[in-house]
Structure 1
Amino acid sequence: MPQPMHLPNTQLLTERGDLAELMVAGIQRYLLRATEASVERRQRHWHRDTKTPAAYAKSVEDNRQRLAKIIGAQDPRSTPELSYLADRPVAHGRNYEIHAVRWRTFERLDAEGLLLEPKRKARAQIIALPDADQTPEDLAGLEKGHKNAFAARLAQSGCRVLIPAITDRACTHSGLAGVRMSNQPHREFIYRAAFELGRHLIGFEIQKVLAAIDGFSSGPIGVIGYGEGGLLALYAAALDQRIQAAAVSGYFHNRQALWREPIYRNVFGLLEEFGDAEIASLIAPRHLIIESCPQPTIDGPPAASADRTGAAPGRIITPSSDQVTAEFRRAQDLTGKQGDKFALVDSPTPCDEYFLQTFLRTLGIHRLQSPSRTVRRLRDLPDAHERRKRQFRQLVDHTQDLLVQAEFKRQDFWAKADARNTETWAKTSRRYRLHLHNEVIGRLPAPKMAASPRSRLIYREKKYLSYEVVLDVYRDVFAYGILLLPKNIKKGERRPVIVCQHGLEGRPQDLADNDNETPAYHRYACRLADLGYIVFAPQNPYIGADNFRRLQRLANPLKLSLFSFITRQHQRILQWLSSLAEVDAQRIAFYGLSYGGKTAMRVPALLEEYCLSICSADFNEWIWKNAATDSLSARHSYANKGEYEIFEFDLGNTFNYYEMAALIC
């Protein structure tokens, strides 16, 4: 008797091509649409009251706190403490001295840089923030040939100017010497561990800025920055209302292409609530000057080599003047009359004359002094390379301090879970399941479209038949896998199902093709079907190298992740399997290997329809494996490897595999 070419109650599957590749491409289209739609959608988070400055500031305070949280800038800082690193200046200008300084941010984290101290009473206190590939000496005019010494101009004009050193884009120290080095920019290397622990390099560097402000005594306060420093100036002013004026050069755009930028700019959930216009709106009714000018040109991370690999792709390109203007106008529209102190300057070069003049006027200084050639060195300059190394090492050590604390943070987070019995556990663990889904994995809306199941027979084996199955989830998003259906199921009989999940770069065929023997899987789906189990082997979208990792980059700013889609795909698979006459819906189990083991810890923790879960070749001290950079851990840690999509924001303070396992219980 010939077997049917498709399953009952399904249409014949006619899709051609590589279904795994089509799955990844479809999810990308979904995310690109969602990114475009985020501009309108984010307004639901805002309730601006533009009637008065005080009413406006109060109405956006919750947004300000949420921004601080997603960039990890909420930790209390140390008592202000600024130290001069020598008993005499490094150099002096016409009316100011230049000192090498250090100031405390946290207990074991300092900031370093240069202080340009006027000889008379300072007319304003300014923090000048260089781009990542500039040094404080560049901005102070101490390096020959550097044309962007805007900090020196501000000091000549009577301001006290502090220039922090920020983390650069080189990869000199990324990794662990003798174990594994990486071509990750220093910024990315710190970002990875910080992100897993609910922090961010952006937040660390803003905390350094705000720690400096904590020590300011009097006078109006301004921040100004270019490139990466422009980002920090924008965010710092958005968070701290002590800052009277912010000047942002070479960094302002709509961020719809954030996924293309370097990964150290990736912020989980940013575009759900904030574009640059929304961040600017937190500065109102204070002064903000945006300079549209050439941005730093970054074509990617440092070049890979035989002994240095693993960096995420990412570029910085200059947006058109029209694009900058459009985002600026949007900021004005959002703030109404409270944005009257916003200004846009179009300049041929960064930190141009009119931009600096406009910034100084907001601080009550009406004359920008002409460039001076009288800066004279009094001794050797600080070693910029050693300073960057110190700063890098301190930031890495700070993430490792946070890693040690994470276990105790998780204990505090889980304090309301009651494990006295199954009833109290079921009741009190629900909030943690919701938190994992909503705040860590990211929750997609419940699918509204029908599954429209399609199938086709692909393998005929002695004891079972195998069918490819496709189920719609959203527009362009579908679930796909292979169903192995034993031939000896009697009418009215219902059997258990085992969902068998492949690992990284895998396919259902790796498990479910009887002619495909692989050392990792050994046809385990086929062997289970031979034993009489119904088996379903889904395709998960972690296939295609950067093609799928790009999905994580697109998803994160929308407060989503790859597992947001995997969860909904599995939910649809479970619904369909439960509808089959041969299936015992109370006995659907999960068995995942490697990256499938990651799925085994996350999806069954969220979807209670799985009656049990087997995590193979992945269960471990997951937070340590992601965030550790010490010599004992680095060989196995993802911190210096190529899986840049693996990190999940604030997972370290909420869920390790122990806690995920508890949700599966």
Structure 2
Amino acid sequence: MKKNIFRLIVIGAASSLLLTQSCNDKFLQLSPETDLSKDNSLYTETELKLYLNNLYSRYILGHGTVWADAKVNPNVVGGSHLLASDFMTDNMVRYGNISSILDNTFIPPNGGASVDWTWENLRSVNYFIQNYTNALPAVNNDITRLNKYIGEAYFFKSMDYYRKLMLFGDVPWISSDFNIDSKELFNPRDKRTVVADSLMKTIDMAIAGLEGVTGRPDGRINQDMALFLKARIGLFEGSFRTYHNELSLQSTAKSFLEASVDACEKIIATGRYQLYATGDSPYWKLFTFKKDPNSDGNKEAILARVYNGTVVGHATQRYWDQNNSVSGGRPAGGATRGLIDEYLCIDGKPIYTSGAAGNYTANPLFKGYDGLWSELENRDPRLKQTINYPGENRSLFNRTDGTTSLEKNGITYPRLSYNVSGGSTVTGYLPIKHWMGDRTENEATTNGQQTAIEFRYGEVLLMLAEAKAILGTLTQNDLDRTINLLRQRAGFDFAKYPSSKLELGNPPADPRLDEIYATKLDYTVSPIIREIRRERRVEMVLEDRRYEDLMRWKAGNLMTVPLRGMKFTAEKGKLYDGSHTAKPIIALKEEVNKDIFLDNNGFIIAYPRSATITNGVALWADYRYYWPLPLYDLTLDGSQLVQNPGWLGAK
């Protein structure tokens, strides 16, 4: 068996090639994987491996493949789920009008695909679980030799049900081998308590099956990956039960949070992982690699999808570099002022340190919004490694020749028009995270090789800190080995600014954020949990975490904070007056009340002409903590499924 059969770069698009080169005729004659039947053998270890290979690209999505514009439902845009998911949150906005998903006008679909009420992948996993012991004779009836294979299957089943739990709450828990029209799919949904307990048992079986299995971040599923997934599941369900008091499950949250802590501690104890901290901008650099993590000296990646550009590649970087949505099919746009405001100043204190709404006292280090992107200065070093500062990196890049030069290329300032699909940030805040500045990668088109990190050590540290904070067991030592390690890697100078190191007994005051929480949430957020949430938002932006965080924190109402961009000052008006069309300054004309619309304080309004919202304020309703079931499934003869409350079709 060729070594690269076990690499994610050859999974998915390469499956037919693998079958041709690496299998016997018997395996080639199996029923199509999308039309499983009882004659599928799974009689050898080779067959087990190849069957599982087909599941990798279904669950480890990475940056997608080929044109990389497929939509991971229910995201509002297509493309890499790592980039696209934040456009369904308060972190990012796109051009045009607001999505029906964000203004309470979304209508439940007839079919399940657009809300990810899908079962085909789970059917494939369950088939394997039901039949993998067919291979026992081939291993002299030594069941332990099959443990790692069933461990992989349980890992994928855990991923599947974790997402279903996150999206729908109650779902049918199915363990049998079923068909897509089996009656089990239309039985009454199991309660989330049953689903969550079953899910924890399943991930524990994955961990047990993968006992002793280690390996590369871009290799086969190993025990560390399963522990990571358990930590995510435990934190999600434990925090969901903590904050969603309407469920009356607060007393049952502890065991899930403790399970998350235990899984994180086990990963840390392996000593195999560390934060990537090489170079001047390690946080930005972490997301620009296009080799396997080991070759890049990247010990932060726990699970990554890599691409060799020949067997399988993707066009994510090409269009992310252009900030081009291609008529709305890809993630493109800009970050919100709400996200920018959450970054601390370099002294570890917020932009406003005292006062009340309308009369805040600014941090002396905060340069305010009246200059040319001066709000990005003197801030958490991750801000300039996430959002482009005009005059640096992305604004100096020439994608035609691959050079980054102020003298040669001048400064290209971000587009602002709310209704331009090809390259507008809308807000003025152009992302640089995941941007590579690599002409070769851009020109590779569908053969791009940019690595997609799905699980990383930085998130382990965040999960540990948050779970312990909710449990009330957080110590200063915990902060020093989690939040403060992340800040140190980012570039905070603890010696120059001792206050930039988070202290358990002395978290910074933040009247602005506290006011938002008090207004938008129905519970009190302690200062230390507020700081951990802040850390999570800035560290994990554009990594498909924010939406899930808002749901589990019962914080959907934060999406009604006005969606704003930068302040369009008189100085910026001159910059965008149409007179700067060639280097050294390139800024296309943007007219107020035509291309951009401003609020009373001069800040750009997102989605300014959307008929369903006013003044760039997205809508929220609590029924949206759960997605709707497809209407067709509710109306089938014999269906006992019940619609989630608040949606069309609910009783």
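The numbers here are math on the coordinates, done by the rules we state, and not lab data. As the structure is a computational prediction, the values presented were derived from the model and not from experiment. Cβ atoms are built from the backbone, for glycine too; each structure is taken alone.
As an exercise: mean count of other Cβ atoms within 10 Å over residues 504-511, calculated from one structure in 1, 2, equals 15.9. Which structure is it? Display every interim value, and only then the final one.
Working: 1: 21.8; 2: 15.9.
Computing mean count of other Cβ atoms within 10 Å over residues 504-511 on every structure in 1, 2 gives 15.9 only for 2.
From 1, 2, which structure was relative contact order in percent (Cα under 8 Å, 6 or more apart) = 20 calculated on? Checking each candidate, the match is 2. For the read-out FRET efficiency 1/(1 + (r/R0)^6) of positions 64 and 136 (r between Cβ atoms, R0 = 25 Å, to 0.05), a value of 0.10 was computed from one structure; give its label from 1, 2. Traced to structure 2.
Suppose distance in nm of label points 7 Å out along Cα→Cβ at positions 192 and 288 works out to 3.4; of 1, 2, which structure was it derived from? All intermediate terms of the calculation are to be shown ahead of the outcome.
Values: 1: 3.4; 2: 4.1.
The structure behind it is 1.
With FRET efficiency 1/(1 + (r/R0)^6) of positions 72 and 336 (r between Cβ atoms, R0 = 30 Å, to 0.05) coming out at 0.45, pick the structure among 1, 2 it was computed from. The value was obtained from structure 1.
Looking just at percent of Cα pairs over 21 Å apart, for residues 168-319 alone, which of the labels 1, 2 belongs to the structure with the highest value?
Details: 1: 49; 2: 60.
Of structures 1, 2, the maximum of percent of Cα pairs over 21 Å apart, for residues 168-319 alone occurs in 2.
Assign the value 33, 16, 12, calculated as Cα extents along the principal axes in Å, for residues 584-623 alone, to the correct structure from 1, 2.
Numbers: 1: 33, 16, 12; 2: 51, 19, 19.
Value 33, 16, 12 for Cα extents along the principal axes in Å, for residues 584-623 alone corresponds to 1 out of 1, 2.
Each of 1, 2 could give mean count of other Cβ atoms within 10 Å over residues 56-63, but the derived value 16.6 comes from 1.
Suppose Cα extents along the principal axes in Å works out to 77, 57, 53; of 1, 2, which structure was it derived from?
Values: 1: 98, 56, 51; 2: 77, 57, 53.
Traced to structure 2.
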